[in-house]
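Quick note: the coordinates plus some simple rules give every number you see, no bench work behind them. Every value quoted in this text rests on a predicted model; they were computed, and no experiment measured them. Cβ atoms are built from the backbone, for glycine too; each structure is taken alone.
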Structure 1
Amino acid sequence: MHELSVCLALLDKVQQIAAEHGATRVTRIEVKLGPLSGVEAPLLENAYPLAVAGSIAETAELVIDVVPIRVLCSQCGAETDARPNKLICGACGDHRTRVVSGEDLLLQRVELETPDTPGKQAPASNEGQSASN
């Protein structure tokens, strides 16, 4: 299952962030997931408990924010929503577009418990980069 390897790579990054902050426990992991990322949200949710078992994130809640596909039209300059099988401009209908969102799996936020600050929130240190794909 591809999503298990994605979860394991995500967990590696989360553990690195937790270590940098001296965390005793990870309480929440938030990711943004695009429909064109190649990762299916339900499969990611199913693989997650297997990946985090026995780790500092074992009891952490996984929150998946599925983001829409957005395209930028090279003809009219509009940025509009699109569908995976129809990446055309929603304003003028032209097919010459560039995907601006919906392709990535991004680690958005990690919430940690540390000895001195329970419930601390730590931003993902590589925000804007995909976890693994």
Structure 2
Amino acid sequence: MLQNLAQFLLHWAITALSLWLASHLFKGLKFTDTSSLVISALLLGFANAIVKPLLIVLTLPLTLLTFGFFLLVINALMILLVARLVRGFRVSGFWTAFFASIFISLLSIAIGAMVSHGDPQTEIRVPEGATWL
């Protein structure tokens, strides 16, 4: 259980760091204080865990029609949703959220890959007697 809590806190910190860096890179993405950044990171994690899968299922035909590119729009909508819910978090428009969501996703993946390096749960192991094709 403590390991799950540690993973949750690590993911939350990575999301907060990615949001903070995105706010310095994109002029239309602003936080008034640190607490709004931390709350936004937490709420973005919850939105991605609860609301995003529902949107993916509801928009599956459109996502398939656009070969998955509509998922980028859903990511931008998650950032806009969090910005509407958190008082100290402002996003100037859809396109700022769109490009910021791409940046945040890629940066979170990169930081997560660096941090989880060597973690036995993230290593891919080949079963005994099996070979990679």
Label whose coordinates, when helix-only ellipticity at 222 nm (-39500 (n - 2.57) for each DSSP H run of 4 or more, over all residues; to 500) is calculated, return -24000 (choices 1, 2): 2
Structure (1, 2) behind the derived value 6, 26, 33, 21, 11, 3 of P(r) over Cα pairs in 5 Å bins from 0, in percent, for residues 45-84 alone: 2
Mean count of other Cβ atoms within 10 Å over residues 37-44 - structure with the largest value, from 1, 2: 2
Of the structures 1, 2, the one that 55, 31, 17 was derived from, the read-out being Cα extents along the principal axes in Å: 1
Origin of the derived value 3.0 (distance in nm of label points 7 Å out along Cα→Cβ at positions 5 and 29; candidates 1, 2): 2
